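Read-outs throughout are calculated quantities, based only on the coordinates presented, and are distinct from any laboratory measurement. What you see is a predicted model, and the numbers here were worked out from it, not measured in a lab. Cβ atoms are built from the backbone, for glycine too; each structure is taken alone.
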Structure P
Amino acid sequence: MVDVDRRELLLSRDGRQVTTLESLSELTSAVAFRRCDHKLHTRTVLEAAGIFVPPGQLATSDDEDLAFLERWGDLVVKPARGEAGAGITVGVVDAGGLAAARAFAAAVHPEVLLERRCPGTDLRVLVIADEVVAASVREPPSVVGDGRSTVAVLVDELSRRRSAATGGTSWVPLDATTRAVVESTGYGLDAVLPPGEAIEVRRTANLHTGGAIRDVTDELHPELAAVAVAAARAIGIPVLGLDLIVPAVDGPEYVVIEANEQPGLANHEPRPTAARFVDLLFPETRASD
């Protein structure tokens, strides 16, 4: 073990050693890492491979951005580089919201990407060594009213539960984004929800900001599995978490919104993600199918 705090490990077997940082290992090339790390680069690589991505362009902070908004009507604005959902705004529909979202994203990275917001379910497909090992639907955090507690209290309680369940890696921030999403439902953070009424408090399903995950591996349409493997091959990466928006998990339609070079493995339990990762590093450990 090299660095526990950074989750960096030195694994060895029969005299051979491999260094890993969570699901990232020295088997991932710098080129493949870069293809995932920069979202515009990711789009270029996937489009060249015939894989569908939403209409998108780099923000220019001028009339081109407004024209893009006018054309598509509903946008996702995100930093071209970033992780854990930082700087992403979903549901930008007017010029004021666009300006605020650009500034929010630029605080994370100066290059900002505008994409058409596509309706559907947020799907993560995990590929290891050209094999789909797991697939999960990710759902934005939501709270349910009890007729007594304010939305702020409900969000805080949800955040505490998510943090406890994930060892402190997931929580729901009470920030401007959460406030704006809550207000879009017609409530405020100080409002008391009627008993049984549920509202989303974030639009993104990122696990780091309180999203929930549900295994759908057995429901995954073969076309979606094939797209995930094709994306991993196009990028040239041995471990990939591919994020798609789909109308239905058991249908073939999709758009790819992101590719992650260091996907969480534990999020997909009880699927054998850790075992397949070890098999990738040390192929001799894999039992014959």
Structure Q
Amino acid sequence: MDRHIALGFFDGVHLGHGALLSLTAQAARESGGKACALTFDAHPEGLISGYRPPLLTGVTDRSDLMRRLHGIEEIIILPFDETLMRMPWDVFLRDVLEERFGAAHIVAGHDFHFGYRGLGNADNLRAEAEKRGLRCDIVPEVRLDGITVSSTYIRGLVAQGDMERAERFLGHPHTLYGRVRSGQRLGGGMGFPTANIPLRGDVAVPAKGVYVSRVCLEGEDAVRASMTNIGVRPTVAHDSPVTAETHIFDFEESLYDKTVRVELLAFLRPERAFAGTEELYAQIRADAETARAAHSKRI
């Protein structure tokens, strides 16, 4: 079966990435081939320049978004190491894409660079692919509000807590993935039990505060209304790592050790320390009322 392969790092799987992925999936359907995406286990900048940008999504999370939202059937994850970094671009096309993975069709963005010193670009890729009898599509930049859609721009929105604008540029809500860990159960004692998800060190941390959110539980397709606190719990904890604590409305089952997907929809308020637990509880109740009202409007 011929492989149609979209190339990129796909951090966040935003609207620009979606243009590549949707074209790839459509071509695969029309030809009876397989829709694939080729990505890397680490951001190339980490090895090339030593700077590792905080990511919108880890590699497993990117894979879920590409499959679920864009119909990609197979995710090829290559280790970005010294060997790959020093491989000439034409060798990458011949040995990796064509011979190793059987690419019959390659899709890349207009600004895609690959191979040793980034000498491979969209024009080189198209010309060499056609010479080798491979179909190649180059997707132009995607702009919204006069701004080029990019992972870098969206990271800035996430850092500011602007989830509504981030969703416009992503084409879907900004999403956190994680396995629920045991907490101090303070929320449960107040009538607001939470699913606690430690945030990974390589993933961009949203602005600290309370968000309107929704949750998809492991093994389910349905999403549930919720609110999420991103922060260090300054009222009740000291030296706490940044954690996402999500309260799912009208839900009482234990989620311990289950993987969940948390979609951040809107910022409610910044995190702050309260005088005590009674003041904190009053604010949580107010947050819950506001979040429920926001969900009813969104529906």
Could you figure out which one of P, Q the value 22 for relative contact order in percent (Cα under 8 Å, 6 or more apart) was computed from? P
Here distance in nm of label points 7 Å out along Cα→Cβ at positions 162 and 178 was calculated and came to 0.8; which of the structures P, Q was it taken from? P
Distance in nm of label points 7 Å out along Cα→Cβ at positions 74 and 130 from the coordinates reads 2.7; which among P, Q: Q
Say we calculate Rg/Rh (Cα atoms, Kirkwood Rh) for every structure; which of P, Q gives the highest result? Q
